[in-house]
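Visitor: Right after this note come the structures.
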Structure 1
Amino acid sequence: MGQKVNPIAYRTGVTVGWKSRWYAPKAEFATLLLEDVKIRKFVKKHPTKNYSAAGIDHIEIDRTRDEVRVTLFVARPGLIIGKKGQEVEILQTEIQNLIGRRVNLRIEEIKRADFQAQLVAEKICEQLSRRSSFRRTMKQAMEETMKSGARGIKIQLAGRLGGAEMARREKANLGSVPLSTLRAKIDYGFAEATTPQGNIGVQVWVNQGMYGENEDGADASTNKASKGPKRSYKR
């Protein structure tokens, strides 16, 4: 196996589900696929409103015969919902006008933003755009992610780091990140930071533990799952 396999694509259909769930005939498949791309680009890069500030981790799309169900997984849902849900209704109407279909928009809150690789990558990009030191930014991001209960994190930056004349790569990792282990929950995120010297690519891998383990965050302080047997209560 090569070194450049995307961990999400590697696990899709095995331990990770698809972000778009629908079926279509061959003649309509390309059209619906482009609609999904339009929806995701429109929400993340809205022409008038900065919905990306809400911390959008990913967008799931389900299609039925009657409507298109769009679910946004965000860290700060209040920025999208607005007062009395007015912003959600406006966004839902805009998406309906964009694709010409009936849309059902839902918002799901992410409780631990530092646990999601995409949100960590976007946070690093935001700090790099403010001309923060890339080494200090990487160190802070890794410490915050490990405190949230992650088993490990790996960060890679690529570009003219620190305003250098020649582009290079910098890597930093903490804990364990087994990319080839299918049982491991490896979350992957990518974002680009815009700087005066050029764009800097940010890649983040977060080891969220193993599938089937306790996910309530009770052992987040030790970054380890409980080794004791689980108690079963019978009536």
Structure 2
Amino acid sequence: MSKQEEVKIEIDHKSPLPLHVQVEDLLRRMIALPEYQQGKLLPNEVSLARQLGISRSTLRQATNKLVYEGRLYRKKGVGTMVYRPVDSKAKNWLSFTQEMKSKGIKVVNYSIKLTWEEPPEEVANFFAVPEGTRLLKMERVRGNEDRPFVYFISYFSPAIGLTGEEDFSQPLYELLENKFSVIAKLSIEEITAMAATEFIAKKLGIDTAFPILKRKRYVYDPGRRPIEYNIGYYKSDSIIYTVESEREL
């Protein structure tokens, strides 16, 4: 390996830059090396945390950020490595309101609930906020004029500056752009099928164990800064999820 390709496994404990930010930058430089791009495992958490002189939770906070971005993945019993998927990205993703508008469906908000809460660990790690930070949480039941068919939970980055007094009946991303100059640019999604829990069933007016589609969406601005963590629970008989991918020749 040439000197240009070497990365010193160290951080500056005297720097005003938070440790997890330094570790995230270090990991980004490490995984860009050819050896990691070719499948080499990252050092295990215990040894790497010891080498850097940090806690495993600080290391995990930085690692989780790259996992959520789709740059790393963990394989149980193996370790953490660079994620190299076959590129089949869907282009021109739409907000829920835009999706429905494209189908000629008028969106109805059946309920909107706003609270300030300490988020689950996964959400806190996504936004890289300290433990105990309270984030704005929005819950919405939405659908068409006939019936509700999706229950959304959203958490927002504290960097946006939302107060909870905003008019969330309007399209969300238009609100963020027009009032806060925050542009939703990138969406990374995970889609799974599941049976409705008693709580979700009550929200959507369906029977418990009714099949639903769960869509988890990580939303970033043009600088790849996280702005929204969103989970949507859709009635399976009310939505068809279509992915249009373009193959580059």
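Visitor: Quick one: mean count of other Cβ atoms within 10 Å over residues 64-71 came out at 13.8 when computed from one of 1, 2, so which one is it?
Guide: 1
Visitor: State the single structure among 1, 2 that was used to calculate distance in nm of label points 7 Å out along Cα→Cβ at positions 40 and 208, giving 5.2.
Guide: For distance in nm of label points 7 Å out along Cα→Cβ at positions 40 and 208, the value 5.2 is produced by structure 2.
Visitor: For distance in nm of label points 7 Å out along Cα→Cβ at positions 48 and 72, which of 1, 2 scores largest?
Guide: Working: 1: 1.5; 2: 0.3.
Going through 1, 2 one by one, distance in nm of label points 7 Å out along Cα→Cβ at positions 48 and 72 peaks for structure 1.
Visitor: Looking at structures 1, 2, which one was mean count of other Cβ atoms within 10 Å over residues 144-151 calculated from, given that it came out as 16.6?
Guide: 2
Visitor: Going by distance in nm of label points 7 Å out along Cα→Cβ at positions 96 and 200, which of structures 1, 2 comes out largest?
Guide: 1
Every read-out reported here was derived from the displayed coordinates using simple, explicitly stated rules and does not represent laboratory data. None of the values given here were measured: they were computed from a predicted structure. Cβ atoms are built from the backbone, for glycine too; each structure is taken alone.
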